[in-house]
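Student: Have a look at these structures, which come just after this line.
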Structure 1
Amino acid sequence: MKKKLKNNFKDKRGAIIDIFTNEPKDHCTLVTFNKSAIRGNHFHKKSTQYSFVISGKLKMFTAKVSNKGLLVGKIKKDIVSSNTLIEHKPYIAHAFKAIKKSNLLAFVNGKRGGKNYEKDTFRLKVKLI
């Protein structure tokens, strides 16, 4: 799921955009990209990850994978930019390549932060990018 978010409120001071409403998350992290940087190439078995693009432009690659991380679906490509929210469900591999310098927030329901960063992150043997 990919969704371009709209302003909830806007005036001369700026805008307010709700990323989530009534949905607490277990973890949030800021991910930065320099131009041409590649990040991701992994999937989660239990966690749902949400990526919110703060700024920049990214090429996103996603594909359904098996329990062992083998591609079972076609690789989908998309361009995502500011104010776009993406949902990465379990067993959906994801990767990003920066078209230009970019920033995103990654929110997770499940183990993903601090000491648990790698507990539900499975690297792909055959990368999407």
Structure 2
Amino acid sequence: MLNEQRIILMTKLASYEAKEGKKSRKIANYFRSDYLSIQVLKAIVAATIVFGLVFGLYIFSDFEEFMQDIYKIDLVSFAKNILFYYVVFVIGYGVVCYLAGWYRYIMAKKSLKLFYQNLKRLYKMYKKK
């Protein structure tokens, strides 16, 4: 005879494994510090690329005026300002990515813990029979 609770539990477990379980296992294979380091490193690389693109678009949007004013502006202070904005942008984006990665890691660990608890419960159901 079929046990409805077992079937429901097996369906939930299979659904979890097919969707969320793959992502959670990939995340949980890392130590938390390693996972967060990788996420922050990826964020720094991405922020550098984005900042370079945005800065390039800013310069090229009014390139003629920029070239006329290049001899009038103080290049050292201009470079310091750009560097300051770059550092602020990268640190801000890095912090946001760190927090998002930390949250993802915690949620993945919790969902895997629940998954394993349900597996134990299913095992006990089979043992009772």
Structure 3
Amino acid sequence: MSDFFDKLKKGAKETGEKASILAKIGGIKTKIVNLNSRKRGKFEDFGKKVYLLLGEGKLSADVQETLKVEINAIAEVDKEIEKNNNDIEKLNEDLKKVGATDKDVQEAKAPEEPKPGEPPAEPKPEEPKQ
């Protein structure tokens, strides 16, 4: 009987040690996920700053050539954003014609692009329709 309780104690101790080690591993994994998220944010800030410097003509021709594909891709996205903003403006004019309030028009304005280092605006939850 004593042998049974010794095995039970040993098993409980091993299980506790395993759980403790797994908890530590889980904590470290969480730290890594948070650090990777912070790193992505830093890369995003870095890219925005490089793009702004490019727009100001402060990057060398070599750097511009190296980043050509990314620059063109961003320019295409900017064109799409501008087109969508224009579509929203036209629809806002239509809203005014059908009697929308200034508040309705203000809420229907296009979202603004965040500045470098600034987190993107959280989308506002839609109010329930009545």
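Read the figures in this text as sums done on the coordinates, not as results from a lab. Just so we're clear, the structure is a prediction, and the values are computed from it rather than from any experiment.
Student: Suppose you compute Cα extents along the principal axes in Å for every structure in 1, 2, 3: which one lands on 87, 26, 14? Kindly include the intermediate steps, with their values, before the conclusion.
Tutor: On the way: 1: 51, 30, 25; 2: 87, 26, 14; 3: 89, 58, 20.
Comparing all candidates, it corresponds to 2.
Student: Given a value of 37 for relative contact order in percent (Cα under 8 Å, 6 or more apart), calculated from one of 1, 2, 3, which structure does it belong to? Don't skip to the answer; put the middle values down first.
Tutor: Values: 1: 37; 2: 54; 3: 19.
Going through each structure in turn, the value belongs to 1.
Student: Next question, about the same structure. Quick check on the output: 0 is helix-only ellipticity at 222 nm (-39500 (n - 2.57) for each DSSP H run of 4 or more, over all residues; to 500), derived from one of 1, 2, 3. Which one produced it? If you can, show how the numbers build up before the last one.
Tutor: Working: 1: 0; 2: -31500; 3: -26000.
The read-out comes from structure 1.
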